[in-house]
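Before anything else, here is the set of structures, which you'll find just below.
All of the numbers you see were taken from the coordinates with simple rules; none came from a lab. In this text, all values refer to a predicted model and were calculated from it rather than measured experimentally. Cβ atoms are built from the backbone, for glycine too; each structure is taken alone.
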Structure I
Amino acid sequence: MKQNADLIIRNANITSIDKNGSRTVSTALAVRNGLIIWVGDDAGAEEWTGGEVINLAGETVLPGFTDSHLHASATAEMLFSFDMMQTDIRPGDSRDMIISRYQALINENAGGVPGDGWVRGTGWNPEVFQDFPEGQPRCTDIDKVCKDRPVVLRSFDHHFLWVNSLALKLSGITKDTPTPRNGVIERDADGNPTGIFQETSAVDLFLREAEGADYSVEEYKEGLRAYQRDWANRFGTTLIFDAMATANAMKAYSELAQSGDFTIRVKGSFCADPSLPFSQFDDFISRKGEADIPGSYEIDTIKFFIDGSGFSFYMNQPFEPAVLEAAKLPPDFRGYPQWEAEELKQAFEKLNQAGYQIHCHCMGDAAVALALDAFEYVHAKLGALDCRNVIAHIMNIDEKDIVRMKKLNVIAAIQPMWAVPDMMAVNYGVPLLGKNRVDNSYPFGSLKKGGVRLSAGTDFPVTIPPAPFIGMQIGVTRTLPAGAPEDAEYKNKALGPENDPLRNSVTLDDMLESYTIAGAFQSFLEDVTGSIETGKSADFIVLDRDISKADITDFENIKVKRTYFRGNLVFSI
């Protein structure tokens, strides 16, 4: 007797990686009530009937993708601020030239904002100012083209704000305002803020104090709808981890989830602030689960910035001598941590014991070591808890700390799309860190060989588009895709040591695992989604070609033809 299904897929190349890391291949599946109720071959599919039957003629089916580290709520920026990312800035440009180009952009866009509200822009690059003794731009630079409207400009990496004088006045932040711990409020010789706020504690201080500088709950909702429609559904992403969201953004998430408007699963996080007292962790524990909409939006993670960006990377060795001299920093300067070692140990113990996962932003190798020291402490005190702690980014890492990551079962949430020798790496990374550290950055291959679980993310909108197939291509090739908007001089060059340029590349299966089941594992959802197996949510995608036969250097052109979430078609071309 035939069994009923809502959807039957036949004659397909169904490829999946299970939670043990094994690749499975099938040709047919059946879906009922949003779940995969059977997976097998075409002969077995004859036992199922009813609903829609789709013959895919050999097309590839994959699990829905995960994005293990991004900022989907920041899509609001794309709708309610102007784009500064594409400003034409080249090595050799003077500081005045760079500022004048940003001024022209501000002037061009300020008039397009209705009323007298905030003018918002996103994407300026603080790294281009690291070689100038005068440092970062100032509020007065914006005032020259827009002084009658408050202006707030977020950097491309979201570690900096640049604001004008009116915005400073509205925030109430003055020479008498203490600089929050481990944040930077740049000041003039008299102690007056100059308009630059760096790192989370300082950025959050400004956004809290300057009413209207952040996006509203409704603006965040519109942004999140746009993210899932234009990015997640289009690229086949069905599970995300938003690594940091403002209070308004978290409220938008919760309200959208409550209304049933999501076609993705979302895991969120609270963000630890080194400028706040230790009691913030008691507050996180008391709030655990309060905003959760089970199966749709849940917060079970605390985000820690162990280090920051640029000169606030925390490195084992100093930055390069020339850039330190230009910035008037001491020759032994190697950045700094956002937290003291003992603070991290006590906080991690408290949060892990309460059932929270820890998610650490670590760019520098010293930051990675500091996080691992705290995880080791917790392991010694509490044993092997299943907290699935995470270190994200890992620009550089000491070999011995790869061994520690494996031993402590710490997940590496990597950003494959960063592992290329592009203009940023060559023109700003090398002067800051030196060629050797840049060549050995983003060591996915070393981490994988060392037994560390890799989950992949995009850090969108730091990286656009949030396209898993581009990430897979770069993870394997370590080269810029042909379609990347970069100079030809960077094409066909792999990011790696000259004598072994692919030492940190990984396999296609490694990449597929990191974008599917490993991301689900990070989110404690490996029994719910992340692979195509009986009993799991019917989250899967149909591609326009067979990935087993596709050229890895052409993965950037693979298209998702259909995306299914809980058995429902949420995208098609």
Structure II
Amino acid sequence: MTKRVDRHSLRLSLVWAVATIFLAAGLFIGLSAACFAEDSPKPDPSGIVTGDKTTVVDGAGNSFVVAEPTDKSAPDYAANKKAFDDYQAQAAKEPLAIKLADTVGHVRVATNFAWTLNTGYLVLFMQAGFALLTCGLVRKKNAAHLMMLNFAAYVFAFLAYYAVGYAFQFGAVAINAAPTNLGGTPTLNHFLVGSGQWGFIGGKGFFLTGPGYDSGSNCLTLFEVVFMETAGYIIVGAVCERITFWAFLLCELFIGAILYPISGCWTWGGGWLSQVGSTLNLGHGYVDFAGSTVVHAVGGFCAMALAIILGPRLGKYGPGGKIRVFPAHNIVYVVTGTFILLFGWMGFNPGSTLGATDLRISVVAVNTNLAAVAGSAAAMLLWYFVFGKPDITMACNGMLAGLVAITAPCAFVSPTSATVIGMLAGCLVCGGVLFNDRVLKIDDPCGAISVHGYCGWLGAVSVGIFADGAYGTGWNGVGAASYLGRAGQGVTGLLHGDTRQFLCQLMGATLYAAWAFGATYAVFWGVNKVKSMRVSPQVEEEGLDYPEFGMGGYPEDAVIPAPY
């Protein structure tokens, strides 16, 4: 009877937590509606008017439309005013040309929609890779447990992101970081906390209603929610084989509603960290092209905090701290999952241009693959040198480490630099696994903390070291005409003359690590004090498949325990 009452109370707690999030979201919708004044831009849910002559640009990004100058004190005001008047006169004479420009602009945005959505589907398929990888790395008695965690992560984190997460992250993106390749999102223009270049949390688009019910905004939603889900999958590999299902769901709701969206706003939603180039003269502001820190370090250091709170698996550390290794039960799953993740990363990084019309996608794709194979080679050879035999699981983690590390700098570095970054990540992941096991005594069954946390931090710092200035002109609104005295200069790192960008990246990457670890630890330390997030020793010994989920991954091999 005690167990039944206990489980009933846990279910009620979970229902209460979900209901609280959605009720809070309802309040935020009210705030959002209040901010959506009559004179605010109106959403375009049909997609009919998204993309017109204002979205037509040449290869260098120069607009077809001449904007009307507004600053009469500017020294070039007269010349700009004349150019604007000439444009208006020409447009009046050639209305068919303007209509053609509107059509071209619409087609350009439609092409970018197709690219962004399709690369988002690739990233979504990474869930299958994570499921196979993590399942293969654990013991057979927990295989169904791993699959259920991966599946539930997508379901519940998505609901939390839909309710409040998307609005927190992108509710003010139109202010400083409108995705012009998608036609812009003019309706998302309000910070809930902060304003201007010092925004901290977005404030529009809750439940994708009102300002969020827009074709451009929904295209961005699909692409960005699978990034959030990646952060949610990462924790699975670090907390598996000992966490209760209800506690895991709370973790996913926390990531989807709070942890990831708030810090994501700082860099990708036009928030304060992206703007420190303008406000604090720190390079181009904080730069993370596809999420080494925004996604991976957040997931990795969140996982670190949860692993510490849960403690190591039973038997992991013997007398005197002697380490017991739990071998992977299915190497085929591990390798297959790794290759699926590599395939999905072709959407993760190139897709982050949010447009097929940005031809830098070819460089991004090559850099991504080079870093992956370099990371795998480095990890494989280092392990071989140190322990006398290559380890396929570490070779796979080395590939993932290279992918994580190149995710931030992939658009800003050369192929040679990408190879170096991959090699550094491959060495770091090996050192990180050993450091966690032997020094910190953190039990991380799948190496998620090292792969995503440590190598995510490395990736963002690598932008500040290796970025060569060939790409990113005007990034975060900095140096649109020239930078470091050179016209067209993009994001530039330490090796190419910009120490300020390096300092910015070092600061930002460390901040993300501290935020993810600190916020997670504070919240779930309290949760764990109220009710243990860990299964009982009996359940852990038997395996979580039957006690937690009622079925096993390999029922023909299992001795079904007594009912719980």
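When Cα extents along the principal axes in Å is computed for each of I, II, which one produces 85, 55, 52? The value was obtained from structure I. A value of -8000 was derived for helix-only ellipticity at 222 nm (-39500 (n - 2.57) for each DSSP H run of 4 or more, over all residues; to 500); which structure in I, II was it taken from? Answer for the origin of the read-out: I. Which structure, out of I, II, was distance in nm of label points 7 Å out along Cα→Cβ at positions 275 and 475 calculated from, if the result is 1.9? Derived from II, not from the others.
For the read-out semi-axes √(5λ) of the Cα gyration tensor in Å, for residues 195-410 alone, a value of 30, 23, 17 was computed from one structure; give its label from I, II.
On the way: I: 30, 23, 17; II: 33, 23, 17.
Working through the options, I get structure I.
Kindly point out which one of I, II the value 18.6 was derived from, the read-out being mean count of other Cβ atoms within 10 Å over residues 139-146.
Numbers: I: 18.6; II: 23.0.
Derived from I, not from the others.
Identify which of structures I, II gives the largest calculated value of FRET efficiency 1/(1 + (r/R0)^6) of positions 299 and 435 (r between Cβ atoms, R0 = 41 Å, to 0.05). Of structures I, II, the maximum of FRET efficiency 1/(1 + (r/R0)^6) of positions 299 and 435 (r between Cβ atoms, R0 = 41 Å, to 0.05) occurs in II.
Going by FRET efficiency 1/(1 + (r/R0)^6) of positions 267 and 395 (r between Cβ atoms, R0 = 35 Å, to 0.05), which of structures I, II comes out largest? Working shown, then result.
On the way: I: 0.90; II: 0.65.
With respect to FRET efficiency 1/(1 + (r/R0)^6) of positions 267 and 395 (r between Cβ atoms, R0 = 35 Å, to 0.05), the highest-scoring structure among I, II is I.
Using mean count of other Cβ atoms within 10 Å over residues 307-314 as the calculated read-out, with 22.5 as its value, let me know the right label among I, II. Show your work: numbers first, answer last.
On the way: I: 22.5; II: 19.4.
Only structure I yields this read-out.
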